[in-house]
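Some structures are shown below for you to check.
The numbers here are math on the coordinates, done by the rules we state, and not lab data. Note that this is a predicted model, so its numbers are computed, not measured. Cβ atoms are built from the backbone, for glycine too; each structure is taken alone.
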Structure P
Amino acid sequence: MIIARLATGDQVYKYNRCLVVPFLGKRKVMSTSMHNGGYREDLTAVYNQDVNPGSGRECEHCKPGQEEKIKRFMIDDLGLDYDTVAYMATIVSMDSAAVKTETYDELTVTAIATASLEVNGGRVGEKATSYEKRGKSVSLKPGTINIMVFVNADMTPGCLARSIVTATEAKTAVLQELLAGSLYSSGIATGSGTDNVMIIANAESDNTLTYAGKHGKLGELIGRMVMDAVRESLGKHMGLTRESQHSMLARLKRYGITEKSFGDKCREVCSGVSLADAIGRIHVLDSQDEIVSLTSLYVHLLDQLSWGLLSVKEVEFSGKIILQNLAEHRKTTAEWTACANADQKEWVQAMLDSFVTTVCRGTAAAIQTNQED
């Protein structure tokens, strides 16, 4: 089926768990694809493929020695020329793809994204999970944010390359706005370990663009369309939205705090309460405005400590103020167990424990007086 018609006349087809874009004319492509990637002027099509094997099964696509199988799929199942096609792979269903288009004067930009952080969302600079040497490496899991950007104008090679920078900044900006957590640290994710970008320009256009930075209209359109597409696809595929992030548990998740952390602490400070009842009460609190805002402030102190923007002393000063406000809201007393002599990791954990204990003291008091949270 056709899901989009581009300003160049090219059409975006969905079939065989892929989004396929055959080119009607000459196109310039800059991509991070491992097959026919880099700068190319000879490609006849690009596509994005869902390679999700299903729950609990290993992705065959990630294993070494799959080149012939991939080649046969391109030729036999997609009807494409193996030597003139670039592609991307993901575990995201093509039903979760988002297509965003905007036109300014005679310039039209379309961004198509499939986005997920469920498997390998991470923050740049974290410890790697693979190492490549002389052509051999350990395969990465395809969680993946894949982005295609189509421009109806011609672009210089440098402009195409700069477009990848702009698209990547846009993707990361969305993750920062959503406070999407890394799966490998307490940091905010900047992407997944297997993200890909393709920029496709119309080489037959008489309008040749040279700049794709954020100060130019091309960069603005690329940035906004990529942001909108990535944001929509994250919501479609994994329910990651502004609304889902308005949550105490969501804000604390990347620091290892879960509903069970609260449930266990509630049972510790209030004997006789069941884990189910404790967790149920935590979920009642989870999205309350005051709780979410205080949690957000508290967690951001820990972030700034890890970035070196605030000292332990500064974080302790502000953390105690937040906990006191939290305790007053929960009609209880604040807990503070952080020790200035501990190393930073232990100190952060003590701060988290203080937060959880303060919340749970309020819950325990509500249980003991038969009040609703």
Structure Q
Amino acid sequence: MKEGQLLPEQIAHQEVANSLNEWYGAILKRDKWTATQLRKEIEDSLPYMTKNQNILLYFNLIESRHKLLMEEYDDSGKILGNIETIKALEQVTDEVIQYYYYFFSGVYEFYQKKYIQAIRFYRQAEAIIDKIPDEIEVAEFHYQLAMAYYRIDQHFFSINHAEQALQLFKCQQGYVEKEIYCEMIIGANKLDMRNYTECEKHYQNALRKSIQAGFTFSESLAYFNLGLCYGRQHLYPTSAEYFKMALSIHEHKSSTVGMKSMFELAHVLYKDEKFEEAQEWHKKGLYEAEKGGEEEYKAKFIFIDGLYNTKDALSMELALDHLEDQKLWTDVAELTLDAAFHHKKKGDTLLSSHYFEKAHYARDQIIRLMEGLN
């Protein structure tokens, strides 16, 4: 055989590897239809490919990421668990495979709302990211890390990684939607830092780009985030309108984010003393949370209903217990601070003090979690 000539099975391996990369590219672009079509084509080709453990591992890793895109979170976790069981990762010599295992495990833990564990996996991936020559993959890494740091209130770390991701995505064609998501992460951090002018600028940029490109899902997320921005500024009627605009988009309403919009909408309507409408959205959102097994949001819906409607202190405490058990300290801090100000406004200093203490405790836990990372 001539030098450089490839065996048929080697050609098959290369073809499958190329298809896997194409599949992953569709996942990064959130192109569900193309990703699903490519997955089917690759799966059909695997029986005809000569055994190659790394290709099969790579397929399973991309499959786990595909499941996250399709919001099939339990299936994604099972695939990653099987990979760990089948072959100890330290025995895999391909560092690219190792990188994807750590990175996708981090993404999975993030979707499970285990943000500290996600960051630990990301740090393991970061140690070998120099083996990844693809700038888009590096951008995706910074993007995911930015989201994880945001969820534990590490705003400067989050902004730093989001800005790195944004610049890398801007240098490549076809990743406008990823640019939009980076803008929204930066905006979210600015919101928590109470820099409302900068926050609104980033969200409006995201909205404009989404409308221009025809990305209806990211458009809906921009409306959702603007709703949060105006809600934080106590502009409740404006906030409610933006949540309703988000929910008017079918792709948003039918996703897990739609349930979050229903929660935020009910919350601002309660604050604006639109109790009847608030209870309507509360009922819809709680139904979606129960149907989807979203225990976090079930707890949140129960908490705000107890605060503004039923005055059921026991249910509120049980809801907080669940959030605390899941170490969702940012959510605990936000809800208890809201409750503290609500009771202060009502003149109930005892309950106000109780919830201020809980908010302070939650903030302390966030600091302790970060100390555990270092």
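Observations on the model:
- Ranking P, Q by relative contact order in percent (Cα under 8 Å, 6 or more apart), the structure that comes out highest: P
- Source structure (of P, Q) for helix-only ellipticity at 222 nm (-39500 (n - 2.57) for each DSSP H run of 4 or more, over all residues; to 500), computed value -12000: P
- Parent structure of the calculated result 0.70, given that FRET efficiency 1/(1 + (r/R0)^6) of positions 51 and 163 (r between Cβ atoms, R0 = 30 Å, to 0.05) is the read-out and P, Q the choices: P
- Taking FRET efficiency 1/(1 + (r/R0)^6) of positions 83 and 179 (r between Cβ atoms, R0 = 30 Å, to 0.05) as the criterion, the largest value within structures P, Q is that of Q.
- Per mean projected area of the Cα convex hull in nm², the highest-valued of structures P, Q: P
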